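**Q** The data blocks that follow each hold one structure.
Since every read-out is calculated from the coordinates, none of them should be taken as a lab result. The structure displayed is predicted, hence computed values, not measured ones. Cβ atoms are built from the backbone, for glycine too; each structure is taken alone.
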Structure 1
Amino acid sequence: MTTLLLVHGGLWEEGMDAGRFWHQPGIVAGLQRRGFTVLAPSRRHQAPDWATEATHLAAALPGPPVTVLAGSNGCSAGARLALGFPSGITRLLLAWPATASDPTVDTRTHSDLARLGASPTVINALLAGQTLRGLTDGELATLKMPVGVLPSVPANPFHQRHTADALLRLLPWAEELPGCPEPPSPGFPPHLESFLDTVAAFAAK
C-alpha cells in the first residue's frame, strides 16, 4: 500500500494548516478511499527558514518510502525535504507551485510577513530562491526521483504558469499533470474527484 505525505500550503498566516488545506476540502478522505495511507502533518508554524521546515516534516516520514504531495508554498518545504532525505521519498508531486522572485508578489508577501512579526532576516530567508522559494535552481536540478508538476488552472498572481514551466525545464523528466485551482480556494471543489484521480495515478506508477 502506497503512503502519501501531504505538505500543505501557506506562509506564516494564521489558520492555514493541514486541516484547512487537505482535510476540509476532502482530499485526505478521498485519497484514503482510494486505498492510500495518508499522512498530513501541519508544517511548523512560522518557521524561520525552509531547512527548519524540512527537518520538522522529516519527523513524519515513516519507515517505508513515501510519495510526497506538496502544495503551493509547501512545494518549497516538500522539495527541501526530498533533497535532504532522498532515501525516504520515492516520488514528488509539486502541485500549484507558488511563484517566487516576482517583485509585486514578493512586496506583498514581505509586507504580510512583517505584519505577522517576521524579522528582516527571516523574511529574506523565506523569500530567497529562484524558481521555488528557499532553493536554487541548481539544487532543484539534483532531484533524482520521479517528479510531477501540477499547475494552478486558472493561473493567478501567486501561482503563475511560468513557475510550472520553469520546473518542467529544470527537471526534463518531470511529468506535467492536469491542473486545477488550488485548495482551499472556492474554485477547487468541482475539481476534487479529478484531482484525486490524478494524484492516485501518479502515486501508483
Structure 2
Amino acid sequence: MIWSLLVGYVIGSMPTADAVGRVRGIDLRISGSGNPGTANALRLGGPGMAAAVLALDLAKGAAAALIGRKLAGDAGGVAAAVTAIWGQVANPWHGFTGGKGLGVTGGATIVLWPPAIVIVLPIIAIAARALGSAAGGLSGITTLLALSIAWAANGWPVAWGIVPDDTLVWLTIWVGVLTAPKFASALLQRFRSHKERSTPGW
C-alpha cells in the first residue's frame, strides 16, 4: 500500500502542464489565472494547448490508478489516485502549489469507476458554460460524491472499475477534500472581482 501511495504522488506531481506551456512559450503559473490547468491553458494558448494539458493530466490519473491497483488491489488503486491528485494540487516542485486536480481525477475515474464519467462530464460542461469553470468543477465534485453513495448502497455495475463499496465513497470524499477548496477559492475570487467591477466608484 505504501508503494501505491508513493507512486501515485510522484506521478501526480509531474509538472506536465508547465512542460506544455514552455513548448508554447507560455508560463501558466504567472499568466492568466496563474493556474497550471486546462482552463487557463485554453484562455492563453487555445484549444490545442488545453487539449494537451488535459490529455497529460488524464494520463497521470489513469496511470497512477492502474499501477496502484496492480500493486495493492482496489484499495491500492484508490490510494494511488488520491495521492496523484494531491501531487497535482500540492506540487512539491512548485512550493506545494499546483492545479485544481480535476484532470487527474478524471483519469483515475476512467480506471476506477468509468460509468461516473458519462454522468459527471455533461454536468461539469453545463455548469461551467453557465457559471464558469470553478462552478463546473464544484458541481462535478459534488455529483461524484452523491453518485458514489448511491452506487455503493445499490451495488450498481462499474464496468472494469473497482468493487462498488465504501472504498468508492472514500475515493470521492478525498477528491472533495483535495480539490473542492481550490475551486471554491477560484469561485470566491471571481465573485469578489465581479462585485468590485459592479460597485460604482465615489
Structure 3
Amino acid sequence: MDLAAVRERALGCTRCPLHLSRSQVVFGRGNPEARIVLIGEGPGRDEDQQGLPFVGAAGQLLDRILAAVDLSERDVFITNTVLCRPPGNRVPLPEEMEACRVHREAILDLLDPPIVVLLGATALKAVFGPKAGITAMRGQRVAAGGRAYYPTFHPAALLRDPSKKRPVWHDFQRIAADLRLMEAAAGQDDARAEPWPEPDGGESR
C-alpha cells in the first residue's frame, strides 16, 4: 500500500462517529519523502473546510516557526491525531484517536521518518498513552520504534500563552539541528560505502 492508497482509505473512513459531522477528511500536507513528520491534535474549522491540516492561525504560526529554523514544507509532512474535525473543536475522545490509529500508523510506516514531532498533549497521549504529560515530557527526545519523538507545545497553545513561545523555539532549533546531524551522518556513511574508482588501465589496490 502506498500513501495514495492510505489517503483513499482515510477519505472513505467511517470507523468512528466523527465522519457524520465532517465536511471532509483532513489527511495531511507536505513532502511524502520528508524526514520529519509533525502530528497535531485534529482539524479545526478552517482545516475541515479546506481539507488541509494547520491552515488557520495556529498553522500560520507553525509555518513561521519552521521557516525560522530553516525548515519548509519540503522538509516536513504534517498530519493530525484524528483526521476529522471533532464537533466544536473539542479534544478528540480516546476511542476516536484509537479509531484513527490505523491511518496515523500507516502514514508513519510508509514515510518512515527518523523524526516525529508531537504537537501538544493529545498527540503525545495518542503515541505514548494517556498518562503521558506534555509539560513533563516537552523538550525531551524520546527514542521508540527506531524513531526520535519530540513532544512540544501545540502552536494553538502559544497563541493563548505567549510565554510558551521561547521553549518551543528551543525545541525546534534542536529538531532542526538533529536533522542536520542525521543527514550529515548519512552522507558520511554513503561516502564510506562508495568504492574508490579505479584509474584507467590500472589495477585495483
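**Q** If you rank structures 1, 2, 3 by distance in nm of label points 7 Å out along Cα→Cβ at positions 71 and 127, which sits at the top with the largest value?
**A** Evaluating distance in nm of label points 7 Å out along Cα→Cβ at positions 71 and 127 on every structure, the highest lands on 2.
**Q** One of 1, 2, 3 was used to compute mean count of other Cβ atoms within 10 Å over residues 39-46, and the result was 17.4. Which label is that?
**A** 1
**Q** Given a value of -27000 for helix-only ellipticity at 222 nm (-39500 (n - 2.57) for each DSSP H run of 4 or more, over all residues; to 500), point me to the structure among 1, 2, 3 it was derived from.
**A** 2
**Q** I've got another one for you. For structures 1, 2, 3, calculate FRET efficiency 1/(1 + (r/R0)^6) of positions 95 and 159 (r between Cβ atoms, R0 = 30 Å, to 0.05) and state which one comes out highest.
**A** Structure 1 comes out on top.
**Q** Comparing 1, 2, 3, where is volume of the Cα convex hull per residue in Å³ highest?
**A** The structure with the largest value is 3.
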